[in-house]
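The data blocks that follow each hold one structure.
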Structure P
Amino acid sequence: MALIPSLPDRSFLADVFQKFPQTLKPLLEYHDILLRGDSPLSIAEREIVAAYVSGLNACNYCFGAHKALAAAYDVEPELFDQLMNDVEGADIDEKLKPILRYVRKLTQTPSKMTQADADAVIAAGWDDQAIFDAVSVCALFNFMNRIIEGTGVEPQTEEERPSKEALKDRSYMDWGRSIGVIK
């Protein structure tokens with residue numbers, strides 16, 4: 001249910017951005033740079049981080065959307081149930097686990113981050129850019145989760161979501177164009 005009276009009762013993210021388009025272009029440009037640009041983290045790994053952070057925040061919209069985006073990059077949807085229950089026991093590359101521990105702590109207790117947290121990521125073979133990219137994806141999805149939850153955006157059903165192929169080939173700016181907000 002929409003929390004802003006001028007939005008439809010069942011609001012989607014497109015409804016929010018069509019109603020309040022002022023900051024959408026730089027936000028979607030940032031999404032494209034961060035989530036699709038060059039990074040030591042693959043696109044799939046960044047989508048895993050986005051979905052994981054959203055799951056930690058219980059943001060069903062972003063959790064479902066980024067789980068679907070990760071699937072477009074060949075990540076098995078079942079992985080997310082494993083991650084939400086136990087990162088350590090999840091069937092995922094061991095190298096990614098310190099990043100997931102890092103973003104979990106950053107999401108849940110940001111003022112408690114320590115050098116040891118970063119050192120664990122470095123010890124797994126990641127560089128400074130990977131840490132910064134993970135932190136940035138974490139921050140972006142904490143931000144987006146609050147936009148979603150604060151406006152009352154509803155998750156899409158499986159039937160309402162674009163196909164895996166369409167998700168893989170579409171940039172965030174393309175999505176903004178498709179909803180008529182970006183020229």
Structure Q
Amino acid sequence: MNVTDLKNGTIYQENGQPLLVVKYEHIKVSRGGATVKVKVKNLLTGQVLEKSYVASGHVERADVYRKNAQYLYKEGENYYFMDPDSFEQFFVDKEVMGDSYRFLVEGQKVQALYFNGNAVSMELPISMIFEVSYTEPGYKGNTVSNVLKSATLDNGAEVRVPIFIKIGDKVKIDTRDGSYVSKA
């Protein structure tokens with residue numbers, strides 16, 4: 001596939017490693033040829049790299065597929081999932097999960113991304129609703145715009161929420177970066 005076909009979220013292969021495009025940038029200079037700069041995440045190691053290609057270059061398409069899975073439990077550094085069709089259980093280690101392990105809830109449905117028959121990444125829903133189990137109270141007068149405070153969610157994850165959120169409130173959290181979206 002041509003490097004100009006790479007967009008955010010595209011997965012391609014280089015040296016036998018699946019790479020997920022996180023950021024894509026096409027640069028055209030007046031006297032030279034165009035170049036494509038991409039920020040990619042290696043799905044096997046979790047390493048984030050920046051690469052640049054000549055716009056007329058090609059990359060190899062990765063043979064990846066997605067399957068539904070359901071989160072079961074955590075044991076040590078491994079997270080166990082079940083294929084809802086065949087009821088087979090498999091585990092993924094904490095490194096493969098990346099930062100998204102903080103938002104796993106037992107029984108939750110996720111998308112497992114497979115490369116060469118092995119699960120290399122888990123995709124959670126983009127946003128999820130959690131209950132705030134602990135946060136400091138907000139004080140009157142602390143109403144400068146965008147004031148955030150720490151909060152612990154019912155699954156144990158720590159996030160930053162606006163100052164008006166209280167214990168027991170339900171909040172919508174973006175699972176990609178752990179940011180507060182809205183009150184639910």
Structure R
Amino acid sequence: MNSKSGKILLYIHGFGSSGKSGKAEIFRNILGDRIIAPSLPPIPELAIDTLEQIVSCIRNSGHEAVLTGSSLGGYYATCLADKYDLKAVLINPAIKPYNTLAAHLGLNHSYYDLSNYEFTQQHINKLKDYDVAAPKAENFMLLLQTGDTVLDYHEAVEKFPGATIDIEEGGTHGYEGIERKIDPMVDFLGL
């Protein structure tokens with residue numbers, strides 16, 4: 001991995017998505033070898049363990065990890081940023097996924113490969129363990145669109161007072177036009 005800044009971006013996808021998602025591919029096309037975008041297991045503790053191992057590998061390679069996460073990936077990025085004092089850009093982040101994902105208990109499918117997996121109450125309960133009560137505002141940039149019909153952007157604004165927050169009218173949960181935000185993200189993360 002080569003990074004002019006010595007930083008590597010770890011992109012964390014949302015629930016039911018993958019490291020081959022549309023946003024991950026956009027980031028790869030623009031950032032090249034400055035990004036890692038793994039496909040994570042749907043089990044929260046396995047996802048967090050995988051992400052922590054990747055952060056460790058980035059650090060052990062002499063680079064610094066920075067994060068971006070979308071939806072549930074934003075929740076995981078918040079947990080990691082808090083634990084390791086990392087900078088993170090959150091894209092329409094889940095703030096209380098232990099509430100919003102309750103509607104997905106049972107059999108689900110991956111949007112990427114259409115494989116099936118079981119999401120259980122134990123998974124919901126485990127998500128609560130990763131909640132960060134008071135995120136360090138200066139470590140976070142939030143990209144929010146008001147047209148997100150899955151998550152309420154007001155919850156993110158309330159959770160991250162003092163953070164760098166960019167709110168756009170309209171849009172979707174997937175965040176329309178993310179390409180326009182690459183330069184501000186790179187600047188914030190120091191990539």
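Given a computed value of 13.4 for mean count of other Cβ atoms within 10 Å over residues 48-55, which structure among P, Q, R does it belong to?
Only structure Q yields this read-out.
Work out distance in nm of label points 7 Å out along Cα→Cβ at positions 24 and 88 for each of structures P, Q, R, then name the structure with the largest result.
P
The value 14 for relative contact order in percent (Cα under 8 Å, 6 or more apart) was derived from one model only; which of P, Q, R is it?
Derived from the structure labelled Q.
To test your reading of the models, identify which of P, Q, R gives -500 for helix-only ellipticity at 222 nm (-39500 (n - 2.57) for each DSSP H run of 4 or more, over all residues; to 500) when calculated.
Comparing all candidates, it corresponds to Q.
Supply the structure label, taken from P, Q, R, corresponding to Kirkwood radius over Cα pairs in Å, for residues 40-111 alone with the calculated value 12.0.
P
Can you spot which of P, Q, R the value 106 was calculated from, given it is volume of the Cα convex hull per residue in Å³?
Label of the originating structure: R.
Computed from the coordinates by the stated procedures, all read-outs in this text should not be read as laboratory data. Bear in mind the structure is a predicted one, so any value in this text is a computation, not a measurement. Cβ atoms are built from the backbone, for glycine too; each structure is taken alone.
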